[in-house]
Structure I
Amino acid sequence: MRLKVHSEQSVSRKVNTMEFKRTEYLCPYNPAPLFGELFTPDDGQDSHPLIIISHGMYYSHEMTAGSALALVRHGFACYTFDYRGCSYTNRSGGDLLSCSILTERDELVAVIDHFAAQKSIDPNRIFIIGQSLGGVVAALAAARRPAQVSKMILMYPAFHAFDAMAQTYPSVEAVPEVIENYLGIPGLTLGGMFITDILKCQFDDEIRPYDHPVLVIHGTADELVPLSYVEKAAASYSQSRLLVIPEAGHGFQVDDTTVNDVVDFLNE
């Protein structure tokens, strides 16, 4: 694992102003299509590399659009979508009582499979960006599809979730069927499977099959996910680097501060 601390020199380049198209896009899935938006460079090319963005817990395709807007101008098609149930806008349907990191993993795998078969997408350049708990989901999905996902970026990935859940619930039997107002958020009511699937997951073993390059981005002011968990996860990959953003908290998107590092990593 290589460690890099972000410096202001990496944001000194000219801002890219490439034109793009933004359209609603339903990705086939059973029992219902996954709702998302596809950002496509308007550059006359027949196919483009694709970045699939995996949003965090109770986020949405809308909340990750900022990352897509930053990256599509650099020639990448980007797909942002809602996970079923665990999305703020919930445009993909489903409900909070029946979602977990494993249902989201299966949905992300379906998205990867779908776009890998599209002529408008370069099948050799499909990337995933996973944010917060969406980073955990991305790591699990990429390990299921290492041949299709050529590189992965994990932004402030919530790898602490496994210990946090184990501290709260010492066994699967201790998990209630319904957890109301999770994390103190009114209305955020989860089903017990959300917790039990995390407790049962053998995460280190699950992610090991992915052996392509991984960039992990984390902020020094992240009060939710300790840097030590991110360092440990990054070290578990055979090809990884850790980019530390001074003073950055939890929840930032790809923006002027990080876009050049991301683009350089994907284009290497």
Structure II
Amino acid sequence: MTTETATKVTVEPLGALKGAVVRGLDAANLTAEQKVFLREQWYKHGILILKNQKLDEEQQKAFAEIFGPISDEGEYGAQMYVGNVKAGSLTPHGELAFHCDHSWSPDPLRGIMLYAIEVPPPGAGGETLFADVGKAYDLLPKAVRERIDPLQIVHTYPDQSKHVPIPGPDPRPGMPTSQHPIVMKHPVTGATLLFCSPRHFDRIVGWEHQKGIDLAMEMAGYINKPEVTYSHRWEPGDLVVWDNLQFQHARTNFDRSYRRHLRRTQIGTPR
């Protein structure tokens, strides 16, 4: 069903999963009322997709600030490029497994934003996948929930070569780690979230190491289920902002002969 505001802005839910396409807004020119509306819709849907946008770097940062303060945490800073076009861009090629950005931090990023500048054509790969980890938790059998509810998991900064799930301690010394409950409550919505991914996995507190790896892979099986995932095929001008706690994200492999160029902005915790 389409929700229509008095200003002719429409919000089209993606379907059974959370997430919505917002139409009728120019992300570079928003009123105060529209900004409040977008923030409310973000908490409701978790992913907002705006099509056919035109944003420079500063306009993208200004849009991100609707949802929270810009975060410069990490070695790449508040805003950077993803792909194979600009020198120094993140993850220029290959598949990426499901993960939550900066789960290795005591206060993981609240949101992530990607703006598509150039993307491979349909059929060439490079889609971004989103997994609703609240729905993933809901799929867990009661016995599994009871087993994991009290557990604490240590997340580590990933080796960027870990494009596919390779759980276990990062071999590089001195990388940041942080401990979180494997079952987390969203600080705003109160949703119960499954907060675990092999890409950032270090260990389960108090468990033998291989047993912890086995559990991480078991939980990844629920996060990978089609009924909790959405695949976004990018088009130039797409602007996507998602709740980094509610949704893990991944990427399909893509043909390296094509250019893939997106701009990423980090959103921190509102003060």
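The table below gives the values:
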{"quantity": "For 27, 18, 16 (semi-axes √(5λ) of the Cα gyration tensor in Å, for residues 68-203 alone, calculated) the corresponding structure among I, II", "calculated": "II"}
{"quantity": "Per relative contact order in percent (Cα under 8 Å, 6 or more apart), the highest-valued of structures I, II", "calculated": "II"}
{"quantity": "Answer label among I, II for the case where distance in nm of label points 7 Å out along Cα→Cβ at positions 156 and 188, calculated from the coordinates, equals 1.2", "calculated": "I"}
{"quantity": "Parent structure of the calculated result -8000, given that helix-only ellipticity at 222 nm (-39500 (n - 2.57) for each DSSP H run of 4 or more, over all residues; to 500) is the read-out and I, II the choices", "calculated": "I"}
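A short reminder: the numbers here are calculations on the coordinates, not readings from a lab. This structure is a prediction, so every number in the text was calculated from the model and none was measured. Cβ atoms are built from the backbone, for glycine too; each structure is taken alone.
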